[in-house]
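No value in this document is a laboratory result; all are computed from the given coordinates. Just so you know, these numbers come straight off a predicted model, no measurement behind them. Cβ atoms are built from the backbone, for glycine too; each structure is taken alone.
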Structure I
Amino acid sequence: MELREYVKIIRKSLPLLVVLAVGFGGLAFFVSQQLAPMYTASLTFYVKRQATEASPDYYTFDGYYSQQAAEKFTETVVGFLDSKDILLASARLADLPTDQKGLERLESSIKIKQVAPQLVTLKVEQANGEEAKNFCTALAQATTERIALLNQTGDKAISVDLLNPEPLVEKTEPKVVLNSLVGILSGVLLALLFTFLKEYFED
């Protein structure tokens with residue numbers, strides 16, 4: 001099939017293309033307008049291990065090993081934040097629902113990422129800014145308290161600190177324009193697909 005034949009088919013389907021593009025674009029615009037803004041609360045954890053002070057009489061490698069231990073323990077912090085026990089303790093601290101559905105909803109709102117060898121970011125996304133902030137704070141509190149408790153019988157030199165004292169809360173508005181453009185593009189692609197399939201089966 002030559003190019004001019006493709007152009008001819010597209011021209012023939014122009015009314016359908018316009019209808020679907022406008023319809024899908026308008027639907028995406030309407031739905032986006034109805035969506036509520038989302039709030040993301042974030043905190044950053046810094047994991048460190050206090051090295052033994054160097055002696056003037058001999059060289060010590062403890063500073064190097066302390067850094068290595070802190071880097072490995074950072075993985076443990078990620079595991080704590082992702083655990084069911086911490087999730088439940090945090091929900092109780094923030095006075096949020098602790099039933100199965102409530103915990104599943106809270107779990108889906110959490111994003112944890114190790115952004116550097118000794119840095120972990122925690123993000124909580126909720127429809128309510130205060131709820132996002134409180135739950136993020138509760139997660140940090142439950143995690144640091146549990147780590148401190150366990151380290152009493154472990155490596156007391158390891159500590160987990162917060163870079164910012166309270167969560168940073170950011171508001172995210174629905175992407176109305178982008179969603180509308182995606183809707184228009186989806187309508188155009190669907191119209192073209194329908195047209196070419198119809199042309200193929202009619203030949």
Structure II
Amino acid sequence: MKSLAIILLVLLAWGLGLLAFASRVAHSTPAPEPPKAEGLVVLTGMSSQRIEAGMHLLRKGEAERMLVSGVNRGATRSDIRRVARAMAAPIYDCCVDLGFEAEDTIGNAHETADWVKARGYDNLIVVTADYHMPRALLELRSALPDTTLIPYPVATPELNARAWWRNQHDARRMMLEYSKYLVILGREAVLHFGARSHPATEAASSQAS
């Protein structure tokens with residue numbers, strides 16, 4: 001009975017967390033215009049809504065330069081230009097970089113970190129899907145702890161974020177993303193605890209010696 005009670009408590013906590021996560025996603029869009037930043041990154045690849053949102057911000061002068069991270073390796077600059085609907089925009093040729101190395105969110109974070117550090121940026125607008133934003137921010141903060149991140153979530157046309165439980169596909173996507181988010185949250189908590197406890201362990205060892 002005790003084990004059953006623990007399981008039920010864990011499921012209850014997971015369910016309540018899922019509701020909070022889904023509410024965060026549902027109320028994140030439409031995003032307000034962000035403050036100006038030095039850099040802007042779009043995650044990931046060939047999503048037209050995200051790239052168009054990034055180009056909109058870049059054209060408005062909200063950032064100096066934009067990285068599209070996680071571009072399909074078979075795509076070209078012309079392909080991305082067509083997706084961005086920016087064929088006649090000189091700003092695309094001068095101020096948009098494409099990253100082809102990232103294959104997942106962790107890869108996006110590392111690719112973005114390399115780009116940010118190479119350019120010496122201190123702040124960054126992050127453009128990605130509404131449901132993906134919480135996990136993306138965790139990964140980016142881990143890779144760029146000293147960089148100010150400004151989220152700019154984009155609504156996902158294929159996801160009814162305000163009534164996700166009504167559709168099996170939407171429910172599966174929300175629950176899967178929430179589970180991935182929890183995994184990254186747990187990883188960061190363990191790393192943070194380890195970073196804090198390691199100096200104490202070293203100090204105790206040195207005193208013992």
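Here are the numbers for the structure shown:
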{"read-out": "Origin of the derived value 22 (relative contact order in percent (Cα under 8 Å, 6 or more apart); candidates I, II)", "value": "II"}
{"read-out": "Structure from which 1.36 was derived, Rg/Rh (Cα atoms, Kirkwood Rh), for residues 4-115 alone, options I, II", "value": "I"}
{"read-out": "Origin of the derived value 1.8 (distance in nm of label points 7 Å out along Cα→Cβ at positions 124 and 180; candidates I, II)", "value": "II"}
{"read-out": "Highest-scoring label, criterion being distance in nm of label points 7 Å out along Cα→Cβ at positions 108 and 188, among I, II", "value": "I"}
{"read-out": "Comparison of I, II by distance in nm of label points 7 Å out along Cα→Cβ at positions 84 and 172 - largest value held by", "value": "II"}
{"read-out": "Answer label among I, II for the case where distance in nm of label points 7 Å out along Cα→Cβ at positions 68 and 92, calculated from the coordinates, equals 3.9", "value": "I"}
{"read-out": "Origin of the value 3.3, where distance in nm of label points 7 Å out along Cα→Cβ at positions 100 and 140 was derived from one of I, II", "value": "I"}
{"read-out": "Volume of the Cα convex hull per residue in Å³ from the coordinates reads 215; which among I, II", "value": "I"}
